[in-house]
Structure P
Amino acid sequence: MLEQSSQDDMMIKWQSKNLSNFDNLLYLNSQADRSFCDLTQYPVKPWIVTDFTSSTLDLADEKIYRDLSKPIGALNEERIQKMRERYQEMPDHKFLYGSHYSTPGYVLFYLARIAPEYVLCLQNGKFDKPDRIFNSLDDTWANCLEGAADFKELIPEFFQGKGEFLLNKRVSNFGIRQDGQPIGDVKLP
């Protein structure tokens, strides 16, 4: 009963704008037993903005925001239609999404620059192929929207702090992409 009361209190605080969206989502993550101490249950935050190419954004323009009524895998109508067709053709034990919106690999995809040792542990002592390492918000969003098996959401670090996780301050050698560019700091719009 106490837990339900606490949930009700938090909802009222959020609805009355006494609790930020960020803090409300952190609270909801905690209620789902998500923790910064467990990569398998790391807190999740949704992609909100969808325009990573414009030099300026008009925050009053609804077109720059993601439709939060749909999961990330259903934002692209062509992709979800192909997934539904594939689902119909599958034998028993059907599934729509072959991946999840949050996995230890996805969390470390974003945190590679501040926790390269964890990436090396996950990847058997090597970094992933340079073209698959988190390099830009625009490319990552495009892949999450259009890729056949990429449904990752964001992590809280995108919405708090100074963005240290986007900088290669440890000068980790992530390799060189096919376009000849070395992987360094994450490219921002």
Structure Q
Amino acid sequence: MRHVPSGSKIIVTSRSDEIIKFGTTRALSLKYLSHEAYWYFFKMVTFGSMDPEMHPRLARTSMEIAGMMNGCFVGANVVGCLLRDNIDFHFWCKLLVFLRGVIKKHVSKFGVHPLDHIIEKKPAHLGRMFIPSEDFVLHYEYQRSSQEDVPKIRIQDVVYGSVKAHGKFEALGWRSRIPPYHSYVTYVRFEG
């Protein structure tokens, strides 16, 4: 271990409350973003430099979709990118209906929102948008640096049904648009 000058402070972040016992000061707990702040983030991912006020139907639909994401940054990035790649009101409405169905099915089967499972690093059971008979399981996500190779298949391609996939493989969840530009990769396993 390198020499740490006297009086230095080390900040440890964790999703687990177990880490608190190692601290020498009171723990600082971070809360989720407010609905307004999350909507702003989702809107930026989805619309980019396009002004949502110029597209009120898209803005209303995306706001409803954002509300279904449970404040999840992974969901905002994956779904926001899918919307941004398909600027079409009818597609956005189909995606809204699809997401409602996926969430309802997951909640009825497991008692929690699928994004809660993703945040907790638990498998989430999802479906494909245009191939409803094909369900898949999204396993944990991990980070890769910008220098590492990432899968060519994106999770959006899996959900949208634009790739033929079987078995278990890696898919690109999303890429950070801010330094240090990490990529987030997930394991996908098709059932059946």
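A value of 1.9 was computed for distance in nm of label points 7 Å out along Cα→Cβ at positions 37 and 117; which of P, Q is the source structure? The value was obtained from structure P. Once percent of Cα pairs over 14 Å apart, for residues 45-92 alone is evaluated on every structure in P, Q, the highest one turns out to be P.
Computing relative contact order in percent (Cα under 8 Å, 6 or more apart) gives 23 for which of P, Q?
Derived from the structure labelled P.
Given a value of 8.4 for mean count of other Cβ atoms within 10 Å over residues 21-28, calculated from one of P, Q, which structure does it belong to? Derived from the structure labelled Q.
Using distance in nm of label points 7 Å out along Cα→Cβ at positions 109 and 157 for the comparison, can you identify which of P, Q gives the largest number?
With respect to distance in nm of label points 7 Å out along Cα→Cβ at positions 109 and 157, the highest-scoring structure among P, Q is Q.
Each of structures P, Q was scored by FRET efficiency 1/(1 + (r/R0)^6) of positions 101 and 173 (r between Cβ atoms, R0 = 35 Å, to 0.05); the highest score is held by Q.
Any read-out appearing in this document is the output of simple, stated calculations on the displayed coordinates, not a laboratory observation. In this text, all values refer to a predicted model and were calculated from it rather than measured experimentally. Cβ atoms are built from the backbone, for glycine too; each structure is taken alone.
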